[in-house]
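S.K.: Right after this note come the structures.
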Structure 1
Amino acid sequence: MDKCALITGATRGIGKQIAITLAKQGYNIALNYRKENEELENTKKEIEEIGVQVIAVKGDVANFEDCENFVKQVIERFGQIDVLVNNAGITKDMLLMRMKKEDFEQVIDTNLVGTFNVTKNVIGYMMKARKGNIVNISSVVGISGNAGQTNYSASKAGIIGFTKSLAKEVASRNIRVNAVAPGFIETSMTDCLNDDIKEEISKNIPLKRMGCAEDVANVVKFLVSDESSYITGQVVQVDGGMLMWKTPAFKKTNAGVFLANGLLNNYFKKIKAFTWQMLFS
């Protein structure tokens with residue numbers, strides 16, 4: 001029987017690359033999306049050209065009924081879900097003193113509650129099949145914390161706890177649950193940073209470069225493969241060694257100047273820049 005992978009937040013960035021990578025491994029792909037756009041159609045086309053089946057299922061992961069509906073659509077089409085990748089996530093960065101209650105709640109609802117909602121609707125099918133792989137996309141800020149991201153950090157730390165607990169619950173049914181914690185990955189979310197900022201940040205990563213979506217997707221590919229059959233409940237950091245090497249001298253560099261000069265267009269971008277600076281301080 002053909003294998004099926006469901007990926008949430010799969011129309012661009014890391015989610016899109018995970019979908020393409022798993023398609024190349026022979027998985028039929030179910031792309032979850034919230035809003036129709038050109039990127040969705042482009043992603044579907046790329047996957048179809050690989051030679052596997054692909055469907056797009058609409059739904060907001062923060063809404064339990066939406067998740068119930070789109071999971072049923074996937075089961076009706078493919079008969080099973082072998083792999084679930086909980087990738088959907090949002091950011092609403094702001095210092096806590098200025099953060100609105102709804103901004104905190106929306107990030108938690110999408111990133112953490114969304115992970116619960118989708119997994120809750122998928123896990124029964126995996127339990128019945130007595131097999132399955134779940135990979136939850138967390139973040140290094142869920143491990144280290146980050147100024148200006150109390151909401152995002154809390155959601156990603158929650159995903160780590162969720163991953164470890166669920167792994168213990170379902171291991172006896174041959175279901176493995178792991179998390180991936182990306183570091184600084186170049187996606188559309190980092191497009192607001194200019195080249196000087198990116199270069200300065202890269203200097204403070206042991207591997208001297210920022211990651212790409214393929215770096216994350218390749219780890220997911222490994223975690224859902226037979227090669228990782230004895231791995232569950234783990235958090236794999238894909239960060240170029242960032243968290244193992246925090247450079248005290250970073251504050252003394254011109255990073256702050258670069259960050260300020262590159263993102264003075266509006267207040268949000270200033271906060272975003274401050275956030276990236278603090279991540280490496």
Structure 2
Amino acid sequence: MPIKSPPPQHQESQPGEEHEMTPPPEFEPRHPGSGKLKGKVVLISGGDSGIGRAVSLAMAREGAQIAFIYLEEDEDAADTLELLRKEGAEGLALKGDVGSDLFCQEAVEETLNRFHRLDILVNNAAEQHMRDSFDELTEDELDRIFRTNVYGYFFLTKAALPHLEKGAAIINTTSITAYKGHPMLIDYSATRGAVLTLTRSLSARLVDRGIRVNGVAPGPIWTPLIPASFDEKKTSKHGESSPMGRVGQPNEVAPAYVFLASDDASYMTGQVLHPNGGTIVNG
């Protein structure tokens with residue numbers, strides 16, 4: 001049952017840990033599978049928690065095998081592997097930093113070594129940091145957030161592309177902030193805008209190869225990134241400003257990714273879906 005807003009809470013480190021959240025996010029798939037992704041292999045960054053976990057489980061329920069990347073949240077990764085087993089899927093957890101070109105190459109190689117193919121790439125890993133003053137932003141901080149949120153998408157896509165065949169799909173997570181901006185998340189919003197234009201440009205580049213590239217721009221969703229980014233007061237009000245007046249859950253977003261990964265979206269590329277609680281962004 002979706003909640004209106006979470007109780008006050010805060011975590012000190014990014015990207016946050018799901019097992020410490022109260023209440024826990026809703027990640028279980030909402031619908032029985034119908035084999036839409038049977039035989040497919042998925043590689044998803046940030047797949048251990050939040051939207052990434054929900055997407056991993058939803059795609060597993062549709063018959064896919066799942067490799068997911070996580071930074072350092074070992075307990076969340078172990079929990080996700082167990083949840084994938086319960087869905088009847090073989091899971092592969094890959095620990096590392098998507099901001100490293102070398103690691104992204106290794107992650108793709110390990111996925112291929114285990115599953116011998118790659119059909120769907122989901123670029124999802126991200127970090128964000130609230131800043132009361134634009135002047136606080138340092139060169140190192142700017143480099144770090146772009147390395148995770150933008151470079152990582154380039155690195156992982158570049159490593160995966162030689163192994164993607166006609167009919168493959170790439171799905172990038174952007175954000176409502178790419179369209180609306182955010183006064184306290186200027187650097188984060190800029191990275192999400194970069195992902196939006198990456199999605200559109202890459203779709204044009206790959207359309208002749210039969211590879212579709214689309215995006216999802218979530219609104220206020222209850223994920224570990226929220227208590228890891230905001231103070232207790234802001235966390236407790238997360239989602240209240242959306243037209244639906246509540247925070248969204250990861251399993252309300254995951255079906256958008258399943259749709260874009262499946263043949264149901266065979267006539268879509270260069271597009272973005274907006275599970276955001278009703279905010280109209282005209283994009």
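Laboratory data are not the source of any read-out in this text; all were calculated from the coordinates shown. Note that the coordinates shown come from a computational prediction; the quantities given were computed from them, not determined experimentally. Cβ atoms are built from the backbone, for glycine too; each structure is taken alone.
S.K.: Among 1, 2, considering only relative contact order in percent (Cα under 8 Å, 6 or more apart), which has the greatest calculated value? Don't jump to the answer; show the numbers that get you there.
M.R.: On the way: 1: 18; 2: 25.
Checked 1, 2; max of relative contact order in percent (Cα under 8 Å, 6 or more apart) sits with 2.
S.K.: Hey, another quick one. One of 1, 2 was used to calculate helix-only ellipticity at 222 nm (-39500 (n - 2.57) for each DSSP H run of 4 or more, over all residues; to 500), giving -11000; which?
M.R.: 2
S.K.: Cα extents along the principal axes in Å, for residues 7-94 alone was computed and gave 42, 25, 21; which structure, 1, 2, did it come from?
M.R.: On the way: 1: 42, 25, 21; 2: 40, 26, 16.
Working through the options, I get structure 1.
S.K.: Ranked by distance in nm of label points 7 Å out along Cα→Cβ at positions 183 and 207, which of 1, 2 sits at the highest value?
M.R.: Working: 1: 0.8; 2: 4.0.
Structure 2 comes out on top.
S.K.: Oh, and also: Which of 1, 2 yields 16.6 for mean count of other Cβ atoms within 10 Å over residues 23-30, as computed?
M.R.: On the way: 1: 20.6; 2: 16.6.
Source structure: 2.
S.K.: Now for a separate question. Given 27, 21, 19 as the derived value for semi-axes √(5λ) of the Cα gyration tensor in Å, which of the supplied structures 1, 2 does it correspond to?
M.R.: Working: 1: 32, 19, 19; 2: 27, 21, 19.
Structure of origin is 2.
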